[in-house]
1. Comparing relative contact order in percent (Cα under 8 Å, 6 or more apart) across structures I, II, III, which is largest?
2. When distance in nm of label points 7 Å out along Cα→Cβ at positions 67 and 483 is calculated for each of the structures I, II, III, which structure yields the highest value?
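None of the figures in this text is laboratory data; all of them are computed from the coordinates on show. Everything numeric here is computed off the predicted structure, so don't read it as measured data. Cβ atoms are built from the backbone, for glycine too; each structure is taken alone.
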Structure I
Amino acid sequence: MDSIRYRLSFPAPHTHYMEVRADIPTAGRSDVELMMAVWTPGSYLIREYERHVENVAAADESGTTLEVTKTRKNRWSFATGGARQIVVTYRVYGREMSVRTNWIESGFALINGAPTFLTLADSQVRPHEIALTLPSSWSRVMTSLPPIAGSPNCFRADSYDLLVDSPILAGNPAVYDFEIDGRLHRLVNEGDAGVFDGARAAQDLAVIVREQHRFWGTVPYNQWVCINLMTETGGGLEHADSAVLMTSRWATRTRKAYLGWLELASHELFHAWNGKRLRPSVLGPFDYEREAHTHSLWVVEGITDYYGDLLLHRAGLSTRDEFLASLSDKIEMLQTTPGRTVQSIANASFDAWIKHYRPDENSPNTAISYYVKGAVVAFLLDFEIRRVSSGRRSLDDVMRAAYGQYSGARGFTEREFRALVEEIAGTSLDRFWSSALEGTGELDYTGPLESAGLRFRIPSPEAGRTAGRATLGAVTKIDAGRLVVSQVRRGTPAHEAGLNVDDEIVAIDEFRVRADQLENRLEQYVAGDRVAVLVARRDRLLRVVLTLGPEPLKAWQLEVSPPAIPSQQAVLEKWLAPTRIPGHPG
């Protein structure tokens with residue numbers, strides 16, 4: 001089938017625009033319709049990318065102008081006049097700094113497929129070729145797409161799906177290449193300014209890659225490209241043969257920040273198997289114009305989040321305490337989110353399109369993250385499988401079996417994944433599914449903690465002395481010099497008393513509270529004190545009387561129990577030990 005051929009150019013990149021020319025084959029039809037995706041796989045929100053497209057025009061090969069009619073928000077119809085090929089031109093504005101959108105500036109351009117390329121709306125699989133004309137100050141283009149031989153900065157995607165799944169970075173990035181198991185891997189750093197330690201990051205990324213290859217026992221890609229942008233923002237997005245990460249150029253300077261970067265890189269790499277090849281059946285082939293609902297995003301993201309951290313530890317790049325602290329943070333985040341008693345993880349997955357990517361001040365009261373609860377559920381499921389199989393099987397075995405069985409074109413259904421878990425475990429897990437996936441009750445951590453000799457850390461005496469510290473129970477922010485309530489969670493004094501989001505806190509007990517002095521003021525009180533808070537609500541002064549609550553203690557920090565017996569220690573060691581698969585090198 002004839003290719004669609006694109007030419008991207010950046011005549012004035014400082015204006016954040018790129019020019020697109022698309023040569024569209026018509027197969028002799030009198031009119032053709034082009035569409036633009038309205039969302040990006042892996043980021044479940046309708047984003048209306050077409051809002052950044054302008055000046056759509058068309059001509060035949062002789063240059064004769066053709067009629068263009070917009071037929072939907074993201075579709076355009078073109079009268080071909082019988083031409084076998086038409087030339088469509090348009091401009092795309094790109095200044096949204098995220099892993100899923102376009103960013104164009106004088107120094108570089110991050111080009112994602114969904115918000116860039118119009119394609120024929122006939123659902124036919126056809127090749128798409130891309131050529132880039134770079135500004136003179138830019139030196140290279142990096143993408144996982146295969147290059148077209150003999151044509152600099154030209155690449156080919158065998159389908160629109162692959163085109164959307166292959167981000168492009170153009171500019172002057174620093175590139176670190178390494179080979180693992182005969183596959184080329186690239187760490188592509190943009191904006192490091194000599195601060196981000198690329199050589200160290202590439203060396204450690206190679207260790208992560210090797211451990212994940214061992215875990216899965218198979219490598220699904222010919223090359224993998226990690227586009228790592230130092231934009232002082234955050235986030236990551238997986239692709240079949242690549243990933244886009246955003247971080248700080250200072251991320252390699254402190255242990256905490258660097259560990260966070262390694263965890264992010266490990267998470268996105270794990271997606272090359274889980275999420276891209278092994279996936280719920282509704283997540284591909286995609287309908288790029290409509291939502292794709294599934295109850296199984298906890299598998300795609302939650303299990304990936306669990307293993308991203310676990311395999312980082314198994315690779316020797318985090319200590320036991322660091323891994324347990326990371327897992328503890330997820331447990332604490334879940335257990336301190338009131339929405340855990342309102343929304344199940346299955347529903348959180350299904351409603352990602354309307355909730356997860358559109359949080360507001362009330363979201364913690366009504367919803368939970370399928371990333372966070374998914375990782376915690378994966379931890380509990382892992383140990384449940386180990387328990388019922390007397391230590392012979394684990395979630396590791398489930399993931400490898402699922403990949404072998406469902407990583408093809410069809411994917412898995414929710415019922416099929418659960419059935420495979422039960423097959424590996426050797427018993428029914430109906431009670432677990434009902435509680436952990438479909439329920440909103442509290443999760444039971446007893447089994448994993450007892451079997452592995454873990455416990456939640458007992459608060460220190462020092463923490464006990466501060467347990468009486470007072471709190472309003474509201475999250476605040478400083479806005480233009482004003483102390484403003486930004487979030488009120490259920491079950492807090494602020495919620496019970498009627499303190500509202502957007503209230504400006506002016507005074508407590510008739511004494512003014514300056515924007516940066518709330519914490520100091522609350523130190524003058526203890527939990528149980530009754531106070532009158534003067535607030536300005538839409539410029540009207542009101543008094544809200546409430547009883548101050550105790551500042552919550554960190555009660556969900558995992559640690560190895562000192563009296564752990566040898567059998568518990570053996571379970572712990574087996575869980576955390578580097579992956580060993582017979583027949584796999586290393």
Structure II
Amino acid sequence: MAEIVRRGVLACLFLALSIAVWADGGPAGSKGGKAVSVRLPGAAFNALETINGEHIRWHVRYLSHDLLEGRGTGQRGGDIAAEYMATQFAEYGLKPAGDGGTFMQKVPLVGITTLPETTFSLQPKSGGAMRLKFLDQYVGYDQTQQAESEVDADIVYVGYGIEAPEYSWDDYKGVDVRGKALLMLVNEPPSDDLKFFKGKALTYYGRWTYKYEEAARKGAVGVILIHQTEMASYPWEVVRNSNSGEKAALKLEGPALKVASWVHPDVAKKLAAASGMDLDKMMADARSRDFRPVNFGAKLKAHMVSKVRNFESTNVVAILPGSDRNLKDEAVLYTAHYDHFGIRPDMTGDNIFNGADDNATGCGILLELARAFGASTQRPRRSIIFAAVTAEEQGLLGSEYLGKHPPIPAGKIALDLNYDDVKPLGAPQEVEVSGAERTNFYPIVEATAKEFRMAIRPDALPEAGHFYRSDHFSLARVGIPAFSINEGMKFKGHDEAWGLAQHREYVEKHYHQPSDEYHPEMDFTGDSAVARFGFALGWEAASLPKLVEWQKGDEFEAARKKNQ
């Protein structure tokens with residue numbers, strides 16, 4: 001009887017859910033619109049109520065099993081995972097939205113494996129050459145997708161390696177760096193000023209992908225990133241594990257680096273000292289707008305030898321057609337990546353990167369959302385697209401390809417809701433939706449969170465730049481309003497310190513490690529909670545009179561307008 005009463009109360013709450021939106025399609029809170037009411041229909045609530053954490057559990061258990069061999073991109077286990085996702089989508093009654101009437105969207109990739117014949121040495125002003133050991137002291141790849149490349153280049157220190165006119169910041173100062181190897185710091189200049197690189201929140205300028213891209217655009221032949229745990233937000237072990245084995249890339253379309261590398265901080269200290277410099281002072285100098293590039297008088301000498309493999313991986317894409325004949329050619333998109341790092345034969349002991357949290361959890365949620373939407377007796381007005389994307393761990397490649405080749409035009413996709421690494425820790429009392437505040441959909445997000453009795457937690461680690469590190473970012477780059485949904489740090493029965501401790505332990509001991517495995521004692525209550533929350537948001541976005549937009553002046557607003 002208590003369960004019947006609980007369901008009745010919740011039904012009343014959801015059936016009465018009235019969220020103010022503009023008559024012209026924009027949410028409340030913006031200037032000048034007439035508020036109307038949007039309700040979550042009874043059929044939608046009934047479907048939402050079927051979302052079950054145990055369903056998610058069994059998807060996670062299967063996808064992170066040793067038999068799937070770590071779901072490596074372009075590897076047997078990854079292909080099995082893709083087939084599993086497609087089979088589930090079909091069983092749930094969804095329609096294929098991939099290539100040629102299938103669920104599979106082929107993603108052309110190039111696999112690069114740095115071979116043992118590679119040599120990588122730094123030649124400082126004084127003393128002998130520093131010949132570095134791969135993985136222990138450096139990681140590096142040849143982005144030109146050639147079997148061999150030779151580099152003999154002057155090393156130029158360029159601080160953070162950022163040129164950002166909107167923040168009056170230029171580390172290059174017009175210096176010609178063509179043919180040079182650029183030594184630079186990860187992250188971006190520290191600040192508490194929200195108008196300067198968004199304060200503590202990392203922007204795309206702080207990401208290593210931007211730094212490689214900008215250096216290549218300027219004609220550099222190589223980049224050497226100095227790793228710092230506190231700046232990167234993860235230890236050297238993550239860099240090593242993320243860059244060992246094969247590294248995938250989309251087929252080359254523009255300039256590329258012969259050497260894209262990271263070095264251990266001890267190596268950087270030694271190089272600086274041998275070049276008559278102090279690393280701590282170098283880092284301090286880089287925080288000034290007056291910083292200018294410094295020629296170290298040292299050289300990078302590298303002979304890059306790579307195994308180059310052309311192959312295809314797949315995004316798995318399904319669609320639930322909408323019910324409104326005027327809106328069904330538009331859609332809400334849900335995404336999660338299914339890939340991880342596969343098996344590393346060079347490792348002793350357990351060498352399967354199972355990726356239970358990262359990101360079998362997101363896939364389990366994606367599948368449970370697909371099942372719930374497919375089972376609803378009423379369909380949303382707009383269509384719903386589900387995409388399990390590949391090669392996220394290789395640099396958001398599958399979602400990048402999806403953004404460039406969407407199943408419907410990007411300008412007709414209302415919203416992307418992404419799930420990545422949703423830890424099974426119990427019932428959450430907070431939800432993280434970093435980036436949602438950048439859209440005019442945010443008032444609906446706030447109202448929905450309130451109905452779910454979850455506080456919206458600001459990004460717990462804004463300096464880590466999570467907005468730019470998951471697949472929603474690829475969709476944002478083509479203008480689609482996009483953000484990830486995850487738990488915060490407070491869980492029922494625990495205080496915030498407990499949640500932060502769980503996160504810290506995961507990053508230090510399990511993130512991108514073979515120990516990210518499924519355990520029977522995992523509690524998927526939180527995964528089902530954020531799945532239900534995302535179901536409600538998606539249904540609401542699919543019901544708005546007009547598409548969701550970025551806030552005026554946002555960095556992705558121009559791309560949105562271009563594609564509409």
Structure III
Amino acid sequence: MLVLALMLCTFVALPLDSASPVGVPRPAQPSLVVMLVVDQMRADYVLKYGHQWTGGLRRLIDSGAWFEQALYPYAYTVTCAGHATISTGTFPRTHGITGNSWWDRTSGQAVDCTDDAAETSISYGNPVRGGKSPARLATTTFTDQLRAQAPVPPRIVTFSMKERAAIMLAGHRATAVTWYDAAAGSLVTSSAYASAPVPFVQRFASAHPIASDLRTAWTTKQPSPFYLYDDAAGGERPPAFWTTAFPHALQRDGMKPGQSYEAWEESPFSDAYLERLGETAVEALHLGTGPGTDYLGISFSALDLVGHDFGPQSHEVQDVLLRLDAALGSLFATLDRQVGRSRYVVALAGDHGVSPIPEQMAAQGLSAGRIPAQAISGRIEQALGPALGGAKAVARTMGGQVYLTTAAREAIARDEHVRDALVGTLERIPGVARALLTSERARWDGADPLARAVGFTYFPDRTGDIFLVQLPYWLFGSEDGSAASHGTPYRYDTWVPLFLYGSRIKAGRYVQAVSPADIAPTLGWLCALTLPHQDGRPLLEAIGPDRPTPPGTDRRPRR
């Protein structure tokens with residue numbers, strides 16, 4: 001299931017002209033690289049729902065290189081780790097982003113993957129607290145290398161609803177990095193990238209206030225029979241301001257302060273807003289019309305929020321994708337007009353998938369359920385209590401990762417009977433498949449797929465001391481948690497779409513095992529860059545010779 005012939009085929013991307021015979025012109029590099037991430041997009045959505053699409057997603061299917069077997073080989077499949085993998089071409093064991101957050105043993109606090117007390121947030125509206133940056137990223141991104149190696153300085157622009165998505169796609173320096181802060185109800189950037197609001201983003205925010213979208217309701221784009229499965233199916237857990245059935249109002253009487261903005265974020269309106277912001281960046285900055293290579297990265301977040309609450313078979317998920325298809329159609333039309341169809345390259349991938357709703361699986365007679373966090377910590381304290389003389393064993397549990405106290409780690413290392421009792425106790429919890437001690441990773445059997453997946457996730461001082469892997473269709477969390485989630489090494493979480501399209505890309509369906517870590521090396525190859533760290537490889541099978549644009553067909557403006 002974890003096709004671990006995803007297998008770290010590591011290549012060094014040599015400059016393209018190093019292989020060109022004397023006198024033969026080097027194939028042209030793209031004028032614009034467009035990196036699109038759809039948060040929580042499973043690969044089977046393309047197979048299951050693709051017949052519903054007619055716009056940008058359909059263009060990728062029909063005219064792009066579609067890699068049908070793209071899988072993450074690591075265990076903890078979450079947003080920050082996925083975006084870092086896509087942008088760096090490496091896995092968490094290399095780039096260091098092991099999750100959206102982790103327990104910092106030194107400070108005794110949980111930290112987010114982009115937290116940075118040395119930076120401040122810069123808002124395009126209401127004030128925002130805290131600082132964000134890519135400082136915790138342990139390697140460089142494709143955009144970092146583009147900026148360092150390209151002969152012409154690139155313009156690097158990224159957008160998302162989530163700061164961790166926008167920041168990981170941008171790397172360490174950029175022209176404009178923008179995300180949405182739900183508490184403030186406004187766009188935000190960081191002092192890591194700018195000293196003041198970026199003018200074109202400020203103009204867009206002023207001209208397109210989010211509040212103007214709140215007067216509408218989210219209704220289905222097509223009549224109900226158009227969608228597969230049932231609306232308002234069992235196990236769905238919508239937010240407090242919605243029900244399980246359409247329509248979903250963004251603003252109504254009785255909503256608490258800020259809930260209208262939360263509703264907007266969890267609707268297709270937020271994806272459409274990001275797409276319009278992307279078009280604005282292309283036009284305002286003349287991206288892709290200069291002598292070098294520019295970069296536009298957009299991570300669409302609505303699908304993730306909807307998938308958590310309504311599950312992968314919901315009408316909500318299908319409608320978000322249907323509307324995203326239309327939005328991408330508009331984006332590609334703008335790129336065709338402003339840049340020239342033969343002069344830009346697009347990569348699209350999911351950062352992780354999502355589980356089915358456990359209650360829906362249980363209704364089909366499958367083993368499925370939820371593992372309360374207190375069941376984990378309670379069993380550990382009980383198992384280690386005698387060896388610790390009543391001292392505390394657990395510093396923090398975060399999902400399936402357990403961070404132990406120093407005393408607990410020493411007790412396990414000192415006495416193998418204590419270690420065996422702990423592992424046995426944890427693996428008897430209903431829904432737990434394996435309890436792996438990360439201190440023992442050097443002894444893990446290389447043929448053990450679960451242990452190998454955890455090994456790809458491990459980074460010193462960030463990964464938990466115990467990594468619990470649940471059984472398929474089981475989730476960590478209480479009865480009042482999300483309907484569906486992700487973060488496992490199972491195929492529904494690791495298998496994502498991967499498309500390439502545009503300049504020098506050979507259209508077709510490719511069935512070889514690949515990884516989203518292959519995206520950055522492939523873009524590096526196209527742009528004649530050498531990436532210092534690669535766990536992925538260039539997807540050379542999808543790269544063809546340069547095809548010059550026929551005279552008179554490309555009338556893009558030059559900046």
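1. Working: I: 10; II: 21; III: 30.
By relative contact order in percent (Cα under 8 Å, 6 or more apart), the leading structure of I, II, III is III.
2. Numbers: I: 6.6; II: 3.9; III: 3.1.
Max of distance in nm of label points 7 Å out along Cα→Cβ at positions 67 and 483: I.
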